[in-house]
1. Out of I, II, choose the structure whose coordinates give helix-only ellipticity at 222 nm (-39500 (n - 2.57) for each DSSP H run of 4 or more, over all residues; to 500) equal to -16000 when calculated.
2. Supply the structure label, taken from I, II, corresponding to mean count of other Cβ atoms within 10 Å over residues 47-54 with the calculated value 28.4.
3. State the single structure among I, II that was used to calculate distance in nm of label points 7 Å out along Cα→Cβ at positions 279 and 303, giving 0.9.
4. Thinking of I, II, which structure, once distance in nm of label points 7 Å out along Cα→Cβ at positions 263 and 295 is computed, gives back 3.9?
5. As an exercise: mean count of other Cβ atoms within 10 Å over residues 127-134, calculated from one structure in I, II, equals 22.8. Which structure is it?
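Computed from the coordinates by the stated procedures, all read-outs in this text should not be read as laboratory data. As the structure is a prediction and not an experimental result, all values here were calculated from the model. Cβ atoms are built from the backbone, for glycine too; each structure is taken alone.
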Structure I
Amino acid sequence: MRPTHRPRLVSLLVLSAFFTVPLLGRAAERPLSKITVQLDWVPEPEHGGLYQAQARGWFREEGLDVVLVPGGPGAHVMPAVATGKADIGQADDIGTLLQQAEGLPFVQFAAVFQDDPAGILVHADSKVRKFEDLQGRTIIARPGWPFLEFLKKKYGLKVNVVAQTFSSAAFLSNKETLQQGYYIAEPYHITKAGGKMPRFLSTWDAGFRGYAVLITNRKFAREHPEKLRAFTRAYIRGWRDYLEGDPRPAHTVMKIANPANTDEFMTFSRQMIIGERLVTGRDADGGPARIGQLDPARYEKQIAQLESLGLLKPGRITAAAAMTTDFLPKTGP
């Protein structure tokens, strides 16, 4: 149900220069290494860490010329990364695991969100209050959505699925409509269209805890480990500053890259990210040090869940093969 507008393609290098004048002399002392990042959606606060690091000049400070390529409803993140058209892509870890099991040469190397913000949008006045209440209902969703398959098995649900069209019209027309949505953005668009603030049945509350992640091609990781370490340092710095500091540098760039962004929308979405601790995590070890981190034990559980659903063949992929923490800053002593 995300909006389907197309972003305006702009040169972020020009924008970066605007925010990083003090760094230009230092950056000019060494050549910059280009890294292309394919986004999964149009530039919005879910990409706040990337755009804050870009606007603040922290990628350039690390010796990197980072180009952020907007996505959208038809974004082809995995093909772009698999073929080397993009060096890095933003994706969900479950979808990536399924592609890795088919032999695509990805490695997941950093978290965007500690929990995937996808879930089921429920009207404020709906009779649906918990997952068990989904029994016999119709849900507008992507066919084969792994989270829905998980819910069907865990709660013994039988539901009807109507293919998602990225429109809020059907949801707004009936207070009992249920729809796959993104926690960060959809509630804003629903309220702006005259609806009440919806409730949300989340992946994390159901125990299906996937990450939103950054992925790269194994060849790129093998040949450019220091570039990836430099990238993640700046990226994590960007997220922390975006969440704790002044988000206006990132917002200024994102408004130019995607004219549909408004200050009101970006403030709302940023607060949703902060309020649900999507970047810093809700676990006992959550907090700023958790930004970007990945947990192999959580991958092992996810893989086991996908195997139990018949979405992965047993033994086809392991946590050690799917992800790495080699390019992340160390958080322990």
Structure II
Amino acid sequence: MVSLFQKEKPSLFQRLREAVSSTKAQLVGRIEQVVEGKASIDPAMLDELEAALITADLGVPTTRAILERIRSDNSRGKLREAGQLRVAVAEEIERILEHPAEGRPTPKLPPAGQPEVIFMVGVNGVGKTTTIAKLARYYLQQNRRPILAAADTFRAAAIEQLEVWATRLGVELVKQKAGADPASVVFDVLARAKSQHFDPVIVDTAGRLHTKHNLMAELAKMCRIAGREVAGAPHQVLLVIDATTGQNGLAQARQFTQQAGATGIVLTKLDGTAKGGVVVAIARELALPIQFVGIGEKAEDLVPFHPQEFVASLFKA
């Protein structure tokens, strides 16, 4: 029993609801405005709904896919009342998030007794290094022994920042001096992980634009080294995207998927944006699963993404 003088910790679902409140106001609030005072669905209402979904950053292709299904249900008499639209949109969003599209990467597992290797990629400024720390904490909570690799050797500040987090969390960090070959950091961390049974290995990589071909080539070299040392590595390549960038984040994700072999998304700063609808666009257009979402600045503010919970946090009263 919780003391009257203690604050009960909010559940993950409650925290997620708080994090997406701005997106909810933008998305669900607009849907409510569309249907307010109306009894039946008409073409003008569906046009307004389309505009509402695009404004919430679901993007044009995803919005059109949702509206195509809703218009079909309406023409067949399955969907007639204006009050049914909210549920219909929620169901379509959940369907997109839950059902993998063709071409979605298949998760790879390391051989028995070998560490899982996770590369973290993305452009500068998305919160990648902080996300790595949050991910390490998540794995600590799963009773695993994560080890970090400071392979962003281009920025001394990135190494220092990761070192601060490693000390704070009590996890091991492998680093070299600024300017060192990132692939050699990968080699060192995997040697240590295998000999001392650390798992997973989380590798910080330099923030890079997809247009920087030399940096993309360097990333490919790091992947080759990892695969040589642990079969199938990297087993995950998680692309970190700032949710506040909306559709620009989707453009980044598309390029990284093509050139860096991204297998999943970590969406940061979901609590600071009304553009959370980009989650749906990413899932549909890239066939990439959303693995985690950031809902705050603290180490514990990274949570696994569950489609049903995300949709419920938006649409439940």
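1. Label of the source structure: II.
2. Computing mean count of other Cβ atoms within 10 Å over residues 47-54 on every structure in I, II gives 28.4 only for I.
3. It must be structure II, since only it matches.
4. Answer by label: I.
5. Attributed to the structure labelled II.
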